[in-house]
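Chemist: Input: structures, listed below.
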Structure 1
Amino acid sequence: MNEIPETDTNSITGSLRNPVSLWDITAEEKDYQNTFISDDGTVDVAIVGGGFTGLSTALHCAEKGLSSQVLEAQQLGYGGSGRNCGLVNAALWLPPQDVREQLGETYGPRFISEFGKGPATVFSLIEKHQMRCETTRTGTIHAAHAPAGYRELQGRAAEWERLGEPVELLNRKAVADLIGTDHFHGGLLDHRAGTINPMAYCRGLARAATGAGATISTGVKVTALKKENETWLVETDNGPLKAKSVVLGTNAYTDELWPDLKKIFTIIHYFQLATNPLGPKASHILPGRQGLWDTGKIMFNIRRDSHDRLLVGSMGKVVGSTDKGLSKRWATKQIKRIFPSIGPVEFQQAWHGQIAMTPDHLPRIHELDKNLYTAIGYNGRGITTGTVFGRAMAELLTGTNRADLPLPMTDMQTVPSAPLYSRLYQAAFTANQVIKSF
């Protein structure tokens with residue numbers, strides 16, 4: 001058995017030679033390719049990374065009258081933005097009471113409110129710019145994998161209801177009706193949330209950003225950042241660019257561009273397998289097309305896309321391919337165990353991506369140097385977090401007081417044990433696939 005490389009996936013006939021995910025193939029929004037770098041002298045902001053954060057920053061900067069240049073080393077959505085599950089969830093994995101405890105009474109309520117509205121922010125952009133993203137707004141389900149998981153959800157539900165948010169605690173029968181199986185012990189339905197094709201959303205943001213005046217370059221790698229008086233010299237493999245400010249939007253795909261930035265989080269991989277379209281025999285599975293993730297320590301997710309493919313995923317890397325190997329056996333077993341009536345399935349695509357996991361499971365905003373910023377450490381909530389932080393970056397660059405940001409701006413702190421923990425986690429996740437394949 002061989003792991004599928006991060007830069008490749010199972011080969012599928014189509015216009016893309018190496019699609020990064022199923023979403024790369026099925027996205028209705030057109031891909032964007034352009035190596036052109038602005039030659040107007042100096043732009044207001046150079047943005048490194050063509051994912052949710054970078055493209056949201058570019059769009060919101062352009063709308064505020066700033067000239068912006070996005071520099072993406074690969075294709076748009078190459079990192080986590082094009083590889084995730086596509087659940088547009090509110091807030092974080094952490095319960096709101098834990099967020100408030102960690103952030104305090106000033107930033108805690110502000111962060112909870114801002115990120116509770118994260119799905120509405122995403123959906124409003126999709127509607128405003130008519131992005132073709134296979135959007136559903138029927139909520140997402142946090143499913144209890146065991147009785148202990150249901151007790152945890154009761155605590156979350158009580159706090160969200162206290163805050164007046166539209167969530168609904170479901171008993172075992174109610175959640176079975178929504179999912180199409182009695183496998184789970186209950187669930188929490190979040191009516192704020194929904195699902196999208198994440199790559200299509202990424203490309204939709206790019207279309208909106210360029211329409212507002214931003215410039216985007218793909219296949220252009222930033223090789224160095226150098227400060228020249230009050231200006232940044234951004235060196236690339238396709239020529240230099242000068243910028244008044246720089247935003248790094250690389251998150252879990254951060255490289256060595258800025259010293260030690262990639263050492264502030266632990267990399268965790270997350271994989272997905274998608275079946276061929278199943279047609280009517282899958283109509284009882286998530287009939288409302290809500291996305292689902294569970295309360296297990298090694299998280300598991302399910303969703304049914306607009307073409308009736310069933311997607312299942314969990315923490316770890318793809319081991320093998322869609323045709324054979326450990327991950328294919330794991331996915332086959334999970335579907336048979338949870339939805340036995342649909343019978344044998346074949347898989348169309350398998351892929352994995354990277355998550356930037358911080359020690360406290362909270363994202364970060366750093367000013368790395370004067371007029372050099374990054375929002376990073378999304379802990380698996382990239383769609384909403386990247387969109388909201390992109391808007392926050394544009395606001396910061398146009399005069400918003402940093403004290404009014406969703407999070408306090410903090411100093412960068414490395415996690416020396418991160419590489420070790422990343423390897424240990426990966427070993428545990430692979431072992432989990434092995435155990436659950438029998």
Structure 2
Amino acid sequence: MDKFKIQGGTPLSGELPVSGSKNAALPVLAACLLTDEPVILHRIPQVKDIGTMQSLLEYAGAKVTQDGGNVTVHAKTLDRPEAPYEVVKTMRASSLVLGPLVARTGRARVSMPGGCAIGARPINMHVSALEHLGATIEQSHGYVEAQAPSGLRGGSIHFDRITVTGTEDLLMAAVLAKGQTIIRNAAREPEVKDVADLLIKMGAKIEGAGTSIIKVQGVEKLHGAEHTIIADRIEAGTFLLAGALSQGDVLVTNLVPEHVGSLIMKMEQAGAELDDSQPGALRVRCLRRPKAVDITTEEYPGFPTDLQAQYMSWMTVAQGISFITETIFENRFMHTQELARMGANIRIEGRQAIVAGEDTLSGAQVIASDLRASASLVLAALVAKGETIVDRVYHIDRGYEKIEEKLAAVGARIQRVQDAATSQTQQAGGEE
């Protein structure tokens with residue numbers, strides 16, 4: 001099992017390029033199931049969740065070819081419209097194929113999602129919405145089975161609460177449904193609009209993507225298309241915070257500044273300097289301790305829950321006390337125990353973390369509990385005195401493309417090391 005070994009105290013300096021968005025690429029890949037023609041995708045990040053999704057598409061019958069960040073999916077026939085547990089057990093996004101499979105083939109069998117243990121992400125809203133479009137759905141033995149032998153039909157859906165994957169899943173199902181579908185209280189995230197942009201290129205009729213009301217007029221068939229994935233706003237935010245926390249001078253490139261607008265506002269309030277004079281880039285400088293600034297996570301365009309842990313790492317060395325309120329996931333403070341091992345002063349009261357900034361953090365051995373928690377520990381290690389060992393970095397590999405190489409290129413003293421026991425086991429296996 002790989003670990004990161006990090007020596008803190010070095011300000012970062014240089015350029016950090018942002019990869020394509022994992023959270024956009026996953027539904028975009030799922031959307032390729034809706035046509036029997038090839039779909040060509042660019043800027044697909046090479047992370048583990050993407051590999052899992054590609055394996056899922058291949059299991060269903062699609063042909064997937066990859067050349068770096070360029071991926072072609074040709075789902076000419078789908079003889080196994082399923083997402084089995086053994087393929088998707090490490091990934092939350094398995095539910096994204098439910099809508100496309102039942103819309104294209106009239107049936108789907110999808111394992112309940114796995115992935116990070118950060119709280120409930122119920123699939124019931126996906127199920128209820130698809131039932132409104134005429135699907136018959138049963139849930140048993142850890143699987144959701146959907147049937148629509150006569151095809152789906154349009155309908156009016158109002159989500160009880162905003163759901164990103166639910167919006168994406170229903171959107172993909174609706175494009176092949178008979179008649180019009182209206183989705184109210186839809187998620188407005190850039191990733192939702194990105195999958196809608198691809199679907200429109202494929203021949204779908206969609207209005208309002210990126211707003212709270214989306215209208216879809218179903219079509220009989222979609223065709224192939226070519227599409228470039230948007231920048232990963234969570235990776236962009238992580239890099240901006242890394243530059244600020246290390247008290248460095250970093251140019252984060254290949255991003256969309258307005259996608260991280262809520263973070264920019266909070267960082268400027270805390271004392272960071274951000275310059276957007278270069279198109280598609282943000283320069284961040286913060287040569288002193290930040291001021292404590294509160295945040296509350298919200299659906300887009302509010303402060304992203306996926307940046308809460310990284311922002312908290314910055315606040316652990318801020319001047320004053322910050323209140324960090326998590327409204328999206330009930331279990332997303334697991335990183336606080338590990339930050340405390342590094343000297344952070346954090347108290348949890350329900351869904352609020354109270355962070356009293358310290359002058360410094362100290363290196364320690366810590367364990368990553370989920371994808372974004374692992375990023376927060378890496379960021380904290382950049383500023384901590386001494387050496388930090390971050391264990392279970394397979395979590396960070398699910399969503400960040402070669403993060404240690406990118407950070408090392410701007411001065412971070414970080415290296416990936418393999419656990420001695422794992423190395424010995426692999427060597428023994430190799431000798432056999």
Structure 3
Amino acid sequence: MKILHLTNYYPPFYEGSTEIQCQQLVEELGKRDECRQQVLTSDFLGTDVNDRNKDVFRRIQIEERNEKQQGVFRELQLHKDAPGSASFWKLYRQERHNVDLLQSHIEGFQPDLIFIWGFQGLSASLLFTIDKSGIPCAYGVLNPWLSLWLKKEPWLDMWHHQSSANESVFKNLIEGMHLSESIKKKAPFGDPRKICLKHSFFCSESLKDTTRREGFAVHDSRVIPCGIPVDKFYRKNVYPDRLRHLLYLGRLNKDKDPLTAIMALQILHRNGHREFTLDIHGRGDPTYEGQLHDFIRKSNLRGAVSFKETNEEQQHVTLYSYDMLLATSKWKEPFPLVQLKAMAAGLPVISTLEGGHAELIRDRENSLAFKTGDAEDLAEKILELSSSPDLVRKLTSTAYDEVRCKYTLDHVKNQVEAFIDNSLVPAA
């Protein structure tokens with residue numbers, strides 16, 4: 001069996017944990033007998049490559065030498081312009097570039113299955129090309145690109161949404177010269193909600209439901225949660241008498257809401273519990289990060305809050321340095337991978353119940369839950385957990401066992417393999 005994987009990002013250059021999950025599953029699938037794979041991805045080399053040290057460029061050179069032998073091709077172009085800001089011909093050339101690359105890989109590799117993972121930033125014409133190719137296609141949807149990206153993908157926006165006066169005149173000219181069908185054959189476009197998603201799985205019911213509400217036909221899609229390589233984790237089973245060293249781990253933006261964690265710490269200090277500290281591991285919006293620093297300064301929390309950085313590969317080590325994880329996200333995250341990793345490490349978790357969180361977090365069974373955006377409630381839960389050794393043991397023991405029962409990478413891989421085998425069965 002030959003599988004051609006299509007994804008926008010692929011490690012070591014990635015934006016988040018979903019790309020790590022994609023790579024892990026691709027590598028696990030590659031262990032199957034008689035399975036050959038290619039990964040076609042973008043030429044993305046990281047959002048901050050220019051700010052990094054020489055080691056990054058050495059890694060790039062190593063990847064360029066070795067990846068094609070391993071079947072990874074970083075050739076697709078990502079959209080960098082906002083809808084309506086790029087010229088028609090610029091968009092058309094990019095769509096043609098990506099479609100031609102895809103067709104070249106299909107002709108050269110002759111895959112039995114095309115597997116689509118992340119798609120944010122990629123050309124929608126690729127989806128329509130695959131949909132019409134006759135090759136079985138499967139979707140592993142780990143983030144909300146179907147419901148979000150295809151609303152603003154520039155090539156679709158050019159044809160389906162309100163255009164500028166110049167674009168409208170240009171499109172009318174194309175229609176008048178009967179060129180639209182010719183263009184459509186070389187860089188297809190259409191209604192993305194009509195793309196066949198018969199063989200698709202989502203990492204949570206929440207993400208599936210969000211996609212369904214946007215008009216996509218995913219009623220029969222499966223749900224396969226994310227998994228982690230549990231062999232990387234050992235169980236933290238020694239805790240101090242009072243838990244006081246708090247961890248926030250995630251991106252720094254309003255949706256992830258680290259401010260609520262800082263405000264909870266402020267409440268604790270104001271009430272005389274100055275033994276608590278908070279380390280914030282993450283990067284994000286510089287403006288928002290500046291606002292966090294301003295709040296910390298005005299709240300006299302300098303020294304109690306520290307900012308640090310941890311990449312995806314280091315997370316399983318970082319967790320053991322802390323007493324509890326605060327997961328404060330306000331947005332409906334597809335799946336709570338950070339909480340899952342904390343549970344695998346035996347670290348107690350206090351979390352919101354937004355989106356996919358509610359499919360993992362069970363209040364007072366494997367974690368504590370608090371009201372989204374409510375710093376007072378979070379502070380109360382921190383105090384309760386910090387002084388309740390029996391509760392800590394109960395929550396962490398249940399969570400640890402659940403991870404190893406339901407959320408191992410091997411367990412998820414088996415489900416994905418069965419999904420792939422079903423995707424290859426011809427329709428009746």
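Chemist: Please compute distance in nm of label points 7 Å out along Cα→Cβ at positions 124 and 244 for structures 1, 2, 3 and give me the label with the greatest value.
Modeler: 3
Chemist: Of the structures labelled 1, 2, 3, which one yields 60, 36, 25 when Cα extents along the principal axes in Å, for residues 132-267 alone is computed from its coordinates?
Modeler: Structure of origin is 2.
Only the coordinates and a few stated rules stand behind these numbers; no lab work does. Everything quoted here is computed from the prediction, not taken from an experiment. Cβ atoms are built from the backbone, for glycine too; each structure is taken alone.
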